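Presented below are the structures under discussion, each in the form of structure tokens.
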Structure P
């Protein structure tokens with residue numbers, strides 16, 4: 001797995017996320033409003049040449065700017081933590097509607113603890129993080 005400039009603590013967090021099956025071709029249902037750590041935003045920019053952004057589809061409806069035409073992810077190899085954890089833990093809010101999940105998903109408590117560690121490691125509780133720019137077509 002590529003760790004694209006993450007700190008040692010962030011790498012340990014990423015390594016605890018169980019691998020999920022591949023996404024259904026063309027699907028981007030879970031690709032909505034995201035928060036990136038600074039390292040994740042930098043990696044996304046290096047991989048795509050674009051800063052993180054979302055496209056506003058309607059009131060409170062967004063789509064990640066890295067979703068490719070026809071579905072799929074432009075930055076899949078360097079996708080942020082919140083994308084990686086989808087389907088990897090027992091949480092109905094992070095479940096794939098197509099049933100793609102990890103063979104051995106984290107329990108809800110393990111997933112919540114990992115998410116808290118990721119937030120703490122990246123200063124999210126201090127308001128540090130990279131919110132994508134909102135683009136209105």
Structure Q
């Protein structure tokens with residue numbers, strides 16, 4: 001783009017806002033188009049996964065090798081929090097290792113501000129700026 005903003009230079013700001021919105025909209029449309037274009041493939045993959053898992057289960061196999069490839073049963077697990085307060089209490093009183101440890105950026109920033117800018121030990125707090133652009137109403 002030729003309207004680069006440098007101190008003392010003018011850009012057609014309204015034009016750049018309109019371009020931003022147009023690019024964002026075009027990107028969203030392409031992403032939607034892509035998701036729609038692969039939906040049937042994703043559905044087919046899911047059906048094939050069910051068929052292959054059914055076969056392995058029926059034949060009491062954990063893995064099957066063929067000339068076309070090897071199929072293995074993959075056991076997965078997920079854990080979702082249904083009661084945040086009860087989970088926090090359990091973590092603090094019984095076993096904190098049942099939680100993934102990561103810093104809460106909002107609380108880290110608040111704590112640092114409340115403590116004269118002192119950083120939370122072991123945490124790197126990063127800030128950056130970007131823009132939010134809304135269509136006119």
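Kindly point out which one of P, Q the value 2, 6, 8, 8, 8, 8, 10, 14, 12, 9, 8, 4, 2, 1, 0 was derived from, the read-out being P(r) over Cα pairs in 5 Å bins from 0, in percent.
Source structure for this number: Q.
Say we calculate relative contact order in percent (Cα under 8 Å, 6 or more apart) for every structure; which of P, Q gives the highest result?
Largest one: structure P.
When distance in nm of label points 7 Å out along Cα→Cβ at positions 35 and 67 is computed for each of P, Q, which one produces 2.1?
Comparing all candidates, it corresponds to P.
Of the structures labelled P, Q, one was used to calculate Kirkwood radius over Cα pairs in Å, for residues 59-98 alone, giving 11.6. Name it.
Only one of P, Q returns 11.6 for Kirkwood radius over Cα pairs in Å, for residues 59-98 alone, namely P.
Looking at structures P, Q, which one was helix-only ellipticity at 222 nm (-39500 (n - 2.57) for each DSSP H run of 4 or more, over all residues; to 500) calculated from, given that it came out as -7500?
P
No lab work stands behind these numbers, since they all come straight from the coordinates. Here the structure is a predicted model, which is why all the values come from computation and not from measurement. Cβ atoms are built from the backbone, for glycine too; each structure is taken alone.
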